[in-house]
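> Take a look at the structures listed below.
Just so it is clear, none of the values below were taken in a lab; they were calculated from the coordinates. Everything numeric here is computed off the predicted structure, so don't read it as measured data. Cβ atoms are built from the backbone, for glycine too; each structure is taken alone.
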Structure P
């Protein structure tokens, strides 16, 4: 009798990127002043905007009243824009009442236990087009309301209309997704120390200045101020260490990365940002991942400009943020098409012969064609900064958006594509988006074109990194070689993606190719290399490599500490200890991830696998069932639970899970196990049907053919068994099991 494929004895790990859930990090930050815990000398090196003003009056005046300058303020009659005059607002079945008492601002709304309470508003967050409000909670937390003030329409509105979250949900306003310390503070204050204590689950978050002040971008100014008042400065002598960051003398790449620290979808990997090194010494930017970007790279979720700008020709031609934006006031440097006209010849582009629309209409505006956008946080319109040519032809193929149909919503993408062909001819300029969109939409024929992009310096580096992410799921010698080659790329994001993609490689190849990266110049790369090597015995490392491995692991554990207040950070910690066989610590981390976010599926899956390796079948069963209550369509959970139940001799309960996994996945192997279970339950007709469905997917699956032949022989249906056995012998003429089937049939 054929046997069920058992689970791999090694643990099934999912590649969880460090890009943390940053749903609401657009207008937030926190805490009181005081002595920081990270570096008192560095804290005191920040001198404040008033001292900067003494020499930089114009920059200060531009900054004053800007969104940076008003990023966060104490709640006062002057700073609060919302109507707190005993006004009620109902959204998602919850009625909140905004009122004042003793000169302070309050909201009565649903609290962490589901009951209604009064919460004092201590801080405002942002000004336009919306303002949010922060309430202090036990444990040093500041929580941001999901009800915000619309500064354009002067009304209350919900940031998540139509979404009611249970009080224990991470997305509830009293839980992690709206915790200022975790989600918002790093980008809305100057020199922030989060100071999260895991043992007590509390924060002692400190800032140097409450808002995004001069030194948030330019770095601590004490040495610069001393130098500016020194005789060396008067003599015109340059003194090392006395100059600021983000100045006119830096390269475009450095300039953009300084802004990207906050204007990017990214995860934090250092506890305090000290302006040292480069971006990926402190943060790991997201690539063009599904759920964040459309298949062709256009913005989908809230991704904060950087990832789209890196795709653009503008970035590759050394355009920087300050080319269009005043870096202090944040305002655009010119109005309308004149902004683009700084570089693009007006007579060539700002004419009906180019845009085919009447002058001075919406259709004639450069940004409406080349920078389409969408609303985030309810009323905040953000534009895509990839500056791409509209491609309605891709919309017709892959369902991606295009700016033509963004205006002409009553027309089809095919109509828009025909207009583009009529105006500009049948050929489109070369671009990565067709191959990327095809691959993201499941077209394997696009893989050769994608692989050709890796290492091609004419392609945006973030696109190359994204391609490497895709190749991690496309095993094969060519894909493997591309990943290995990418490990040596000069761009750290590409190297980082390649390190992640190495997770499926053998121990020998990981040791061979990743060990040198333990000494990489960029923290994100070397720490991720340590993570990917964590399951390898230290004795296998040679000489200095062993020392580098120990140092990188220690540094990676610092990354885990920086992310300990995130459920995904705890999940990564669990996976790290799980890889090393430290199962009790892994279980604790998975359980902490579940405590922080009981609706996150992945920790349940990992915990169930951990229990399985420990021989704790009942606990594993419970964890799988909890996962399936959260995600009833999880293929791996159904399949793993089905196999576990079969091993526990509970075939009747295993069968529906194996069947569900097979139907959801169209994986022939899953049909094989489902069919065997049905056969053992004495349901031969259903078993035959399962085997046949699997063979419809893979007609040459020897496992399915063998199981079907055995079923027919047991039923003495030799007329049906004969062709199946013959097919097996065609595939493997000398296989003794198949020859034995032939003898049994005769």
Structure Q
């Protein structure tokens, strides 16, 4: 009965409210457009006094229009004065999604004017205000007398306890049109104790995502450039165009300019980062040149021309080899510059590309080629479309030019067919067939095995078919909580055997890395210039456990056998003998607390270690150590061999409390008798919903011209919405 009565009361309230608030001649002064919109009033009980032109709403009263929602235990509206009075605690949802709470208050019916006692406001990101009283002026300003501002969460067990930090002020003004917070006579408190005072302070309110102004500065000390400071300034031209200036001042190199420009278009975007400094430079020959112009540039541009085609560029350039490391610019040792036009439709892809490479590795290095241009086209058929399988086509034409080295032009076409089937007994068969047709033109090309012999203006042609049959027989059995799969794998690959052609260049197949990832590959060279020859087999076993919680434990072990020789594989590659080296991989991911990945290669005769690559981490967030070990033992007779490499990297991260994290890393070169330390770092960080602070120390012992070995220290202190001192971006 009461429930039905409540519905009738609300329904009559709706009719009455629409009649009262929708009549502009009676309810609102003429000409006030803001007050002419529809209002909705609901409550458990509504009383309308026609003689005094008042409306009283009691019990879960709520008044709303298109922008605001006002709720209270009781509301009283005086039509003559156009005032709404709220008693016994009320709340007001505002257009910016902030919510104002107060014990009592009075405001105009359009919510543009009013005041409140014992007020508090909660912003959309949980930032809080509290004040003795609040006043609303012209629908734009909210003034908080004796206001307190803080984005920090309150203590759950004791909400009256001061937050981690807060700003107190005699008056806080919230300009909702300019979206600013302005403080008068402001004091910052941490843990309830005052630490800073200023007569005036302002910052954007939490609704602002981007605005011109100074960003958080960075400061630190480096053995290379000394004490430094970065004072960034962000300027936005429009919502789709901005620039960030990051001028750096250091005690060694002085002033260094740095900026990043970003522009978005309807169908694309452009980003460009540049830097410039006039400073001394020490070359690889240890000669120091005074007051050199040094800098870098990197960025990209990409545009969608239509649903099929897009064009763009990726670029990165340095004035000298040591610049990136000296100034901690995140650039690779070999920089790739590319201009491209590419199209994608269905399973087809085509591209026209131009490349320029810059090699910035220390010491004397070979000249990188300029690729003008490279043309690519790939197409893939539907499954089971041609002879029960899928056809494929890949084509490529490229021109590689050098001023002092070899120049190459090549055209390559590859036609493929693949079919996969599963027999009734579970045997999985996969047939691959490829035919490559390559045309090479070389100039100033040294012989691969006799570099003193130079070939000029030579053309050669190569047709190379390859076929492969791979068989897998997975034996699977489910258990309680996991499934076990035992899978023997064998493949047989056949290709013609050709004598070495000295006119075939080797631009993309020099670095042969044989391991478990390419044991069953149809061509174990990394590129197309070299094709694996002869008849060979590969065999291995895979033993895997798949847990119901998503965890995995898997090991693969295998070897290759060559029925005919391949004269092109370099000695020590693991593929140059009739029986290949043993290769394997062990992967263990049973649960989030453990990850273990181990790639290895063992000499097929004496089981001597040739390669080990271990990556592991274990533990819980409170303490999670990790280790990465790399071992490579290449005989010096191998083409392009680097000899022995043995490096150990290890460290840990510990989130020892909810907000505190400690981390440390070290890198050691194990080739030396004392396992020399190369790099190390230690970091301590605090992070919660309103404050980020960190202290990082690193030491680098690697030797490079123009970069001193030594220490670097970074300090971070960042207050949400206010800024601080920061060595990198922070996001909340």
Structure R
């Protein structure tokens, strides 16, 4: 990476967190002149200290190196401005996008956020078990509907407090979809898992009590707190899963139960968790990692799974079989993780608080502050008159207004005495109206008016941020200059070095001595856990092909006397086609089977039909092994379709298949590495004499068989071999050339006296 690139990325990283820094207010004296453009000492000090947080800022070498980088940066930006890049529409659009991002920290209420972060952390230390009753209500409900739902819940609360069973009330009255079966029970949860108003009610309601009606975006709720307990923290756990659907046939469900019990028994008898997981778990996403799952806490998993995992006490302990809607599980505890400190969690909490329903509190506080600070003043008579212009078409999303209406020019409200007329609001309403069904036109227009007024307040604030906050102004300028720098560097250096093949090759020819190979050996390394594993690997490698365990390809089943493939059969072979297309080393054995009640010839016919389909899809016949198994392998006495089938087994000619086979039950038994190595790149290759042939060496309890196929003496790299390094070096060369040219156009004069003052501070 070039120095200029490092500067750009360092500046961008620093910008993200420099709000607390204040840029210079008095930009004198001049430290460096770049042509007619001054760089002031205070400007340089501000940028240097901000972007050199991990270096000794008093070091003269560091200061002078950074001054050189900053001067070159200014030269490039000056060139971009000279070419008019800062006037392009694309540049302005990109800068506006960054400005909106940079504005976000200034459009929030810090005190509200801080209080919400601290509150969330306190609540995370406790878990609440609650039930609820919901009366559904859209967020934009009419006042009359809102009052009706509120009164309905007040009546239900009265009945609950009088002694009626809360669960029965939920079954009979709650409009939550699952209330009839769950009786409104939500189980345990903690902070940041429910919408904020609901969470707030749950944490503020004593155990055994019922809350007052609480409004969320889903409607009105009554919350009954059943229990409280200290935070359980989080767990890191692994599982072995036997998948079974809830509506599976009884025989399949029983087979799954027997399978999980058998795995559990093998564990009890000393079986290795990792090997059993790899062999038997149906969770393909975790089995390759010995069943390890992402860390989880309360409310993140199915309750039966969660309770069993948290009940484990010591790492290494595992459960008896646990059933969930997804199947059966054995769960092993890897680690219990207590709740982190506030300092550790604060960045995550701050991000979550800004994104969940708590952000509504922050926005409300922000709007309130902006109304006060920016002297928001509403013209009530005009607002009232504007509301009368709504009609039934607004709720259908087809409303328009009379462009000749004299009301359009009148002022709805002012922000710092800046007038906002009716017409822009009506334009907004027309553009943003939606079909709102039964919503009354007047109420809907009031909602749109509030949205519009709030948006204008925020837009007004955004447009004046640079006047109010000097640090924001400095950030915008840095991003502006950074965009210009990037565009110039891409044009003059980065893309040019990649596309200018003739120039890069000429640079390579002049500097060939810089691109050399040392002595190298082409070798294959079979790194084994033991001599026995190595011997087994050699035996397998001597065979022409190895069976491949994954992916397993489902069999095709046929009706009696059927041999032709159906459209459904062809579709089910799509995964096999994708697998064969991705890996040219793979072969497939296509085996035909017939039911004992069928003719032998049907087995071969089915196999050939499947093979023909594969060849018609572009798979070479040389990669297909057709087997006629006849009637010798029945798998079911009752279901003929299970016997009348074609099976598929993948084989591979690659060394990777041998590696996978030996690692299936004992991971890391064998690792095969193939390549061209210089000294120091592989310890097993380093440990043997470099000569063509096979040798054995051992290291750290492992044994390796190394096949050296070629030894190459030191030589110059070809252009293709060195291309990556050449392009990087050519970029540096182009950049230096360009900077030298810029310095001739814009002479750089350094004020040494001021530099020494900075060094001496």
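> Thinking only about FRET efficiency 1/(1 + (r/R0)^6) of positions 572 and 700 (r between Cβ atoms, R0 = 41 Å, to 0.05), which of P, Q, R has the largest value?
Structure Q comes out on top.
> To which of P, Q, R does the computed value -14500 (helix-only ellipticity at 222 nm (-39500 (n - 2.57) for each DSSP H run of 4 or more, over all residues; to 500)) belong?
R
> Which structure, out of P, Q, R, was relative contact order in percent (Cα under 8 Å, 6 or more apart) calculated from, if the result is 5?
Q
> Once Rg/Rh (Cα atoms, Kirkwood Rh) is calculated for all of P, Q, R, which comes out largest?
Max of Rg/Rh (Cα atoms, Kirkwood Rh): Q.
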